[in-house]
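Take a look at the structures below.
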Structure I
Amino acid sequence: MQLFIRGAMIAAVWAAGTSCFAQVDPWPMFRCNPARTGASQLHGCATVALSWSYATGHTIESSPVVGSDGTAYYGSYDNRIYAMSSSGTLAWSYDAGNFVSTSPAFDGDAGRVYVASYVGRLFACTLGGALEWSYETGGLIARSSPAVDSGGCIYLGSADNRLHVLSPAGVLAWSYETAGDVHSSPSMEGERVFVGSKDGRLYALGADGAFAWSYDTGKTIGESSPAVGTDGTVYVGEIDPGKTPVPCNLYAFNSSGGLAWSYATGDDVSSSPAIGAEGIVAASGDGNVYLFNTDGTFRWSYVTGGYVHSSPAVDEDGMIFVGSFDGGVYALDSIGTLAWSYRTAGPVLSSPSIGLGGTVQIGSFDSVCYCFGAASASTPTPTPELTPTPEPTETQPPLDLKVNSTSPSAGDEFTAEVSVQPLEETFDAYGVVLGAGGAWSFDLANPGALVSGVRPLVRSVPGLTEVWGGTLFHMDSIPDYLRGAGFTFIAGLVPAGAPPAVEYAIPGFVDQEQVEIR
């Protein structure tokens, strides 16, 4: 692969190594630190109460980061990055011009927050929300979240197949080209940089970008970001691009790139592993959260109610926090027992962060960011109250699913419609309704019918040059036997050939509606 270098300043900054990082800010970047261990030196909440919640204008997949004063920063599919005070009030928001599916990075020394938009631009904002500079990669930034090293340099992957490394002033220091999209978030430990690629390889690079070693998993490394232990062991997950769930591995590599061990889970490992005091925590699309000893021996697993894309966070006591596609946020103790859970109104792909005072923050596809704190014996757990949505951005969501009513009565007319904004990527389109009796797909040729199972509406569409809209489903009169039933309507686009699952959706191009029949 080709290496581009425009300076040697990075290696000089790294002369002392990155293992000397002391955690000053509670959770300044995705997975907490440059080594992406997902482990905090703080205590998370062992019991649960909702401290605050804030509704954005669209889906939240971005994982919150937390600065030194407790301010939380996260992105939304409504194109904005949000800064929320520790009390849950909006400090500011910045319009990134396109949706923000990745996590920001906070650099208190530089007084900046870095955030990437889907179209491939990285923004450097002051802690007051003013733009200082921006940098454009050559591809989309759909999943990779920036990391900041001890010298203030920024590391970020892009769908242009490259890892980009920028100086604090936003100038490209070097980049490294792989043979596939880089959706993995880069990690650092000692004098090594690690990143996964869609070409299936984990890459280890020097502080100046020189190739050290790589390992071919034989599948794909998607969003799973390498977690690096103090002994140099690197942990990362793989995914399979096929439509049928197949076993996928969590890998452990020694510092020279040799395979130390692997463990086959029942589905994709798109989640990033965590390194806690009790061992290695990993999650899988098979719905399980796993704990392993550092030698790879299995300790325990806990099954959630859905695919787990969210990356687990581990606190000082070994408490584990993670989200699931079933809409739940889970807290597990160090022996795998459920401490508490909280149900949001949408899938939770966002990963939790641990903040000051035992707070845990996470986003949901229901467009809300949640902050949990420790419950008081005298104070009952409050019912979520959404704070007002900020002034809307004058842009349409990439994909907008609308129903004429979310609580229709038996006998009412019912319609589900969708509109899709232009895009260049070749895609497959799916529209499904989920209920207690199973899953059914819409039929564009016959909007009054449903087809059993999950089937594509259309395949291999070579992008859209203009907005497309249409009716997915129409019913003149809802039958009486559906009274009291609940359904989830989902419409989404995935890259051509990708599995029909929310975690594979082209960022922004997925939406859902909950419908309860009265």
Structure II
Amino acid sequence: MAFEPVYDVVRLSSRKRIASAQTVAEARLLPAPGTVIARVLSITAETKVGASEVFAGEARYGGRVDFTVLFVDVDGKNHTVAHSAEFSDKIESPRIGAGMQASFSGEVLDTDVVNVSSSEIKLAAVVEIRLDADESEEIKCLVGGGAGIYGNSEEIEYSVFRASGTGTANLSSTIADVKATDILMSEYRAIVTTRTAGVDSVTINGLIIGDILGETEDGLAVSYRTEIPFSEEFPADGARQGDLVIARACVVGAPRIEADEDGSAIISDYELTISYAVYGDGKTEVVSDVFSATNELMVTSESATVCKPRLNATVTDRVEGSVTLEVNMPIADNILGMTAAKVTVSNAAAVADDEMLVEGVVGGNVIYYCAEANSENSVAVELPFSLKVAVPGLKENDEVYVCAEVVAVTLKIRRGNEIDVRADVAFEIYAAGSSTKCVITDLSEGEARIIPSSAISVHVARPGETLWDVAKATGSTPELVMLQNPDLELPLKGGERVLVYRYLSK
């Protein structure tokens, strides 16, 4: 056989965080004519990223922030006012390519009250926009050299992009026998708990959680919580059982009160949206080093970064703390509810195999009643946390991205001026492992090698050397080394004398 290098083209796929940026949305909220604002009880802000365009080097996006404010007027009555503020901006990065399969997501990091007067409320929200993409890269690599070429092979494991899509589902839930006669505000969130690939399909399981703040006939706020599971199957052409599924869910809910002779109920209708991507496993043997006993070889090689999605999982943990009322605030006699419950993750990292460090803040507003003042009041909650969470399958050097949602909150008045808060939090984790591989992209045969003139070569082995290392060092073939050194034990311990004999003609 002649010198005939054989190449293959490997397509590496991965979900990557391409870039992120922050933008600010501002809003001016006005109460109904004749209504005088006395104090603000709660502010919620939710964001949605809408239309987007991706070009080489930049991505343009638009979206909005939906603000909802609960306040009490000078007569002690509850009011809700809402406003949507639109925003548009762009993210610039050399990693952004035209036509990439981009996925935008947004999170409200902070909401500030710029100004509150008796007639208006000015708000500002800081929104982080994240750009993720399903990226693919093709690399050319040597897989064989032909006759007389000895190659050191290495296995490369990588991911293969199978499919992606977005699916929707409509669901509903009912809270029976409620005392509320009106809805003040509502908040809904969706949590993905498991993601499974089937044949040309994916199944996404999770929870929809709703926090609803209503008002009773006597004008007091009252809170309700709803939780329903979901299990949805969506098409994913090319998916196979055992593939890795990456999925995120968001939900929009609309509550209403229905009354009959049996009482009143709160019915929530949901539109659930799930985006997903599927990755399979691939592996191939490539030649990472070559030599020839007869000819010089000219090798062109390059380093390839192999980023492989490892897991997308959901784990839960608990954050506990307390909030103390300021001395000038009314004492708390009854808890009426908690609004704007959210988790902001500031740091996440794999600190060991199967273990993740996650840090951030659980925040919200606790609304309570003071009997002495006959008033509804609120206090902001901020519980910083630093948790080590068990994540089976995680590797120490993995790159980790985490988003989190509050599953449930328990509130208890310890004393009149102190409230204990216990929050169960679900962390949705995406992790990917990266490795650098050296691949040969081009191989050509050069001049004939100068054959050693000695009849014998002696090689003193170093610890851990392989048969490949010895053959390359002595300029002979691996078969010849073993033929002439049949008692050689591999891998070498170090210090062994390896002899190679040659036939020399006069």
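Things to note:
- Which entry (I, II) yields the derived value 1.9 for distance in nm of label points 7 Å out along Cα→Cβ at positions 46 and 342: I
- Here mean count of other Cβ atoms within 10 Å over residues 102-109 was derived from just one of the structures I, II, and that gives 18.8; the source is II.
- Structure (I, II) behind the derived value 1.37 of Cα Rg over 2.2 N^0.38 Å, for residues 310-429 alone: I
- Comparison of I, II - label where Rg/Rh (Cα atoms, Kirkwood Rh) is highest: II
- Comparison of I, II by mean count of other Cβ atoms within 10 Å over residues 230-237 - largest value held by: I
Each reported figure results from applying straightforward, stated rules to the coordinates on display, with no laboratory input. For clarity, every value in this text was computed on a predicted model and none was experimentally measured. Cβ atoms are built from the backbone, for glycine too; each structure is taken alone.
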